[in-house]
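Taken together, the values in this text are just the output of simple stated rules run on the coordinates, not laboratory data. Note that this is a predicted model, so its numbers are computed, not measured. Cβ atoms are built from the backbone, for glycine too; each structure is taken alone.
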Structure P
Amino acid sequence: MIKFRLLLFFLLTYVIATHGQTNDPLENIVITSKKKKTQVSTNENGELHVNVSPEDILKFQANGLVRYSDFGARGDGKADDIDAIAAAHAFANQHGLLVKADEGATFYIGGKARTADIRTDTDFGTAAFIIDDTEVQNRNASVFIVSSGLQPLKLEGVSLLKRNQEKIDISLPGSCLIAVTNSQVKHYIRFGLNQNNGSSQTDIFVVDKNGKVDMDAPIIWDFDQITDITALPIDEKTLNITGGRFTTIANKAESKYTYYSRNIAIRRSNVLVDGLEHRVTGEGDHGAPYGGFLNIRDCSYVTVKNTILTGHKTYRTIGSAGKPVSMGSYDISVNRALNISFVNCSQTNDINDRKYWGILGSNYCKNLLYDSCTFSRFDAHKGVANATIRNSTLGHMGINAIGAGTLTVENTTIRGRSLINLRSDYGSTWQGYFVIRNCIFVPAGGRPTSAALISGSYSGQHDFGYTCYMPERITIENLHIDDSNHPEDYQGPAIFTNFNPQMTDDSYQEKFPYVRTREVILRNVTTASGKGLRISDNPFMFKDVKVNAD
């Protein structure tokens with residue numbers, strides 16, 4: 001324990017001495033306490049200079065908090081207050097103080113590439129924040145970054161890992177999130193209009209100080225070689241961010257894949273976001289997409305609750321295959337993160353309005369949760385290991401996922417084109433189980449359609465970088481399918497869509513064989529049409545699936 005405290009002391013001392021350098025484009029912030037008034041200024045290099053008078057230091061420490069107005073923020077909705085906001089957080093971080101936004105103020109944040117670093121509890125309260133993206137110096141510059149004073153540690157001596165390995169031979173100062181990659185192996189070799197050559201093999205997991213792996217989020221890949229392995233120390237104390245009424249004035253850039261990251265970036269474990277609101281105005285007939293107003297990455301144990309977000313308008317561009325594509329644009333992005341929960345959250349626009357893209361995008365995650373949420377979609381791009389959606393309503397983009405472990409959907413209404421869509425651009429793969437209980441499925445939001453529960457597509461001719469699976473077992477209990485609005489030739493809902501129309505007999509050969517579902521368990525599945533479930537429009541492909549119905 002003494003050893004850990006000494007390490008923590010040196011880490012914190014280092015952070016204060018080099019404050020503002022934790023993540024580009026954070027610039028140096030120099031804090032002084034000269035005997036003159038408290039003021040904030042910038043030099044010709046854009047470096048922020050913050051002088052806090054000795055009297056103010058005593059006052060702030062006695063109050064236990066600072067406000068943005070203490071550092072010169074006007075809060076009139078016109079003057080750019082980002083320097084004052086960044087200065088307030090820099091000082092609060094150095095002295096361990098709460099930051100509290102001035103009640104009733106409206107803070108305007110222009111296009112300057114300045115990021116405020118949050119390392120202490122922050123109460124945005126009822127204050128409003130206008131983030132103007134019409135003229136931005138650096139679209140990659142977050143407005144706020146929630147960061148840790150604990151520095152990443154490069155690990156030595158770990159040369160391989162095995163799936164479900166329970167312990168690695170390391171000693172750490174405390175619990176850490178481990179991020180590991182092997183650049184010599186490519187996964188997620190994308191197929192389709194946004195095709196690419198894949199991404200380096202990646203995994204993330206939590207270990208304690210003795211290297212014991214938290215098996216609630218196990219290692220999911222075998223690593224025969226490791227090109228990078230980093231330990232991100234996990235802060236023991238929860239950092240709380242409350243309130244705030246944020247409005248983004250949307251960019252008017254060319255519609256291409258130049259994602260805007262003018263957001264709140266969460267890069268620290270153990271964070272609670274409660275009561276935040278984010279709205280979007282000024283979207284026209286073109287614009288660049290957004291990478292998530294809440295952008296959660298390289299962390300664990302983050303909860304977002306009682307929060308209202310906004311879906312972004314969908315714009316089109318030319319994809320990597322040279323054809324027009326709709327661009328994903330997100331208000332929530334979660335990447336390389338574990339144990340991330342959204343509780344009692346919703347969005348401002350209609351979850352069934354197809355003008356707006358689905359609100360969440362995620363990659364390399366484990367243990368994602370929606371509880372009591374009303375969102376346009378749930379989505380896992382480059383895999384999720386274990387996900388739960390409960391007590392929620394999902395709109396026009398429904399549930400889209402690939403991954404492993406158990407996907408549980410319960411007490412939820414799904415209004416997408418299928419109950420669960422296995423993303424075909426990543427091989428329609430799920431190595432594990434689906435459990436669906438006490439749900440209502442409204443196919444295509446009530447538009448005329450031939451309903452199918454599990455959708456996807458797999459030709460067997462493309463190498464995704466891994467073996468592709470369908471869920472080994474699908475359990476469906478107490479599901480009502482509202483298929484009252486259906487085409488004239490409707491034959492009833494299918495369990496599976498036609499994943500491969502060319503596979504109609506044994507003559508079809510898959511270069512990369514698909515491991516298909518072994519068993520489907522059906523209990524109390526009802527339909528508004530009165531028609532019963534059938535296996536698929538392609539019964540041959542699913543002829544070996546055992547259907548256990550009551």
Structure Q
Amino acid sequence: MLGGWALAALVLLVAGWSAIVARVLPDADDSMRLLEVRDWLAGQGWFDVAQHRLNAGDFPMHWSRLVDLPLAAAIVLLRPLLGGASAEHVAVVVVPLLTLLAALALIASIARRLGGEPLVVPALLMAALSVPLTFQLSPLRIDHHGWQIVLALAATRGLLAPASARSGVLTGGSLATLLTISLEGLPIAAAITGVAALAWVVAPVRGTMLRCTMLTLTGGALLLHAATRGPGFWLPACDSVAPAWLAVLGVATLGLVAAGAIARFGPVARLAALGVVAAAAGATLVLLAPVCLAGPFGTLPPLVYQVWYLPVLEGRPLWEQQPVWVAAAMALPVAGLIGAARAWRASAGEARACWAMLGLLLLAATLTAAAVSRAGATANALAAPAAAVWLAQLLARARAINRPVPRVAATLATLALAAPGTLAAAALNAVPRRAAPAVQLSHRPPCHDTSDMRVLGTLPPGIVFAPIDLTPAVLLDTPHRAVAGGYHRGAGAIARVITGFTADPATARAAIRAAHADYLAVCPGMQEMVAYRDRAPDGLWARLERGERFDWLRPVPVRGPAMVWQVIQPLREGGSAR
């Protein structure tokens with residue numbers, strides 16, 4: 001397993017070397033994560049995860065400090081040897097690779113539990129060749145998604161272990177940590193506990209495991225919430241663990257513990273008890289936090305919902321994605337469902353029960369990925385041991401060929417099938433399609449990546465009115481403050497940025513000045529800026545891109561393609577413009 005991880009890590013290091021050397025993080029959330037860690041190590045409180053360099057210091061965040069721990073530990077350990085900047089640089093490479101190691105170790109353990117040693121290498125191979133999975137575990141990818149995958153795998157390993165209090169504690173503890181890190185894990189947590197409950201319906205001997213799972217999940221979530229939120233323990237929230245969600249878990253746990261008393265009355269009685277518990281848990285949420293039924297984005301202002309939220313494709317369903325990405329993300333889960341069905345049919349006893357549980361869980365994870373694209377990485381991770389069933393069978397057939405040349409050819413052809421997502425995407429790419437209309441990215445030389453905005457660091461510190469997706473990198477790489485990042489609790493600030501770039505110049509000027517901005521800065525060619533221009537051809541950004549000048553914006557010459565203007569504030573009484 002270590003050899004497979006080392007090879008996968010080497011491939012990821014080589015593939016991302018240019019970005020690694022330049023420390024260009026792949027996503028705005030990765031920049032924000034490193035900024036959260038840096039702020040904490042610089043003295044910001046453990047319970048305070050707000051971004052005080054945004055929106056004049058008032059920009060709440062829903063993130064958890066738990067994900068900051070491994071990064072902070074690596075930085076603190078490396079600082080005496082490398083210095084602060086280099087310690088950060090190494091940490092953002094090493095920590096994701098250690099996360100990859102944990103994920104592969106769990107995938108190997110699940111495969112071994114299900115099919116013994118013959119299934120381990122094929123499962124690891126399929127996992128390492130899954131692009132949706134390895135992207136979330138690659139160097140520089142330091143946001144919480146990698147840990148979500150690891151914890152979902154750990155909970156699954158507990159689910160498939162021999163039913164005991166110990167396996168229940170492993171499953172429940174993993175799920176409690178997963179939900180504390182991000183409530184995005186709620187669907188897979190519900191799926192895992194649901195499968196555990198259905199297994200109890202079929203086999204009441206699993207009752208101890210189910211009760212320990214729920215008790216550990218609820219108790220662990222309660223303790224972790226107290227440990228990470230502190231004074232904010234009682235604050236309501238739909239986007240993170242909060243009192244209402246804890247109450248839902250508590251009701252479900254008490255209901256399942258009580259349901260153990262009717263276990264002896266047969267599977268129909270146990271199934272009916274599950275229905276009553278589920279209804280009680282749902283009613284608790286409706287009673288305590290009905291607004292959460294709309295989801296964390298349901299209360300966004302219309303402008304923010306339409307312009308910022310809807311274009312974030314990773315949060316959108318399968319049918320809104322590009323076909324090539326759908327093929328790359330869903331081929332392995334589909335192959336896994338087929339493999340799980342084949343293995344279930346060919347097995348008996350405890351092995352058959354394990355394959356049934358994994359198959360149901362993988363079905364739930366695949367449906368979740370169809371509804372929310374970013375869940376595809378977890379579905380791919382869970383699919384690898386199941387898809388390895390037919391890969392192992394094909395490899396065995398290929399190796400059984402007597403003649404060496406056909407044997408080698410068949411083996412190589414089979415190994416190519418270890419990356420079904422890549423093959424499916426390549427096949428779709430090979431199909432002739434009508435060319436999409438050409439889109440002009442920018443009337444100006446486009447930026448290569450967010451590192452082009454580092455030139456702002458040469459300017460006197462101030463408030464930068466910057467695109468939403470670019471702001472985290474600006475905060476990370478320069479001493480400036482800014483207005484908004486892409487985080488829904490700061491919806492008012494997000495609306496101000498959108499208005500500033502898309503409104504007519506007079507309205508935009510009012511929004512930008514109201515933010516007390518010292519600079520307006522953009523990266524031409526960014527997807528966000530193209531969207532603003534196309535949405536508002538007569539808006540401020542579209543007109544600036546065409547070369548128009550405004551007396552309240554003074555161009556600031558900087559190196560590279562970034563465009564910067566100084567915002568001329570109105571004269572103050574008895575003073576001058578800033």
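At-a-glance table
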quantity	calculated
Highest-scoring label, criterion being mean count of other Cβ atoms within 10 Å over residues 293-300, among P, Q	P
Highest-scoring label, criterion being distance in nm of label points 7 Å out along Cα→Cβ at positions 261 and 277, among P, Q	P
For distance in nm of label points 7 Å out along Cα→Cβ at positions 357 and 541 computed as 2.8, the structure of P, Q it came from	P
Test item: Rg and Dmax of the Cα atoms in Å calculated as 25.1, 86, pick one of P, Q	P
Source structure (of P, Q) for helix-only ellipticity at 222 nm (-39500 (n - 2.57) for each DSSP H run of 4 or more, over all residues; to 500), computed value -2500	P
Relative contact order in percent (Cα under 8 Å, 6 or more apart) derived as 14 - corresponding label from P, Q	Q
Test item: distance in nm of label points 7 Å out along Cα→Cβ at positions 53 and 213 calculated as 5.8, pick one of P, Q	P
Entry that produces 0.25 once FRET efficiency 1/(1 + (r/R0)^6) of positions 61 and 301 (r between Cβ atoms, R0 = 25 Å, to 0.05) is calculated, selected from P, Q	P
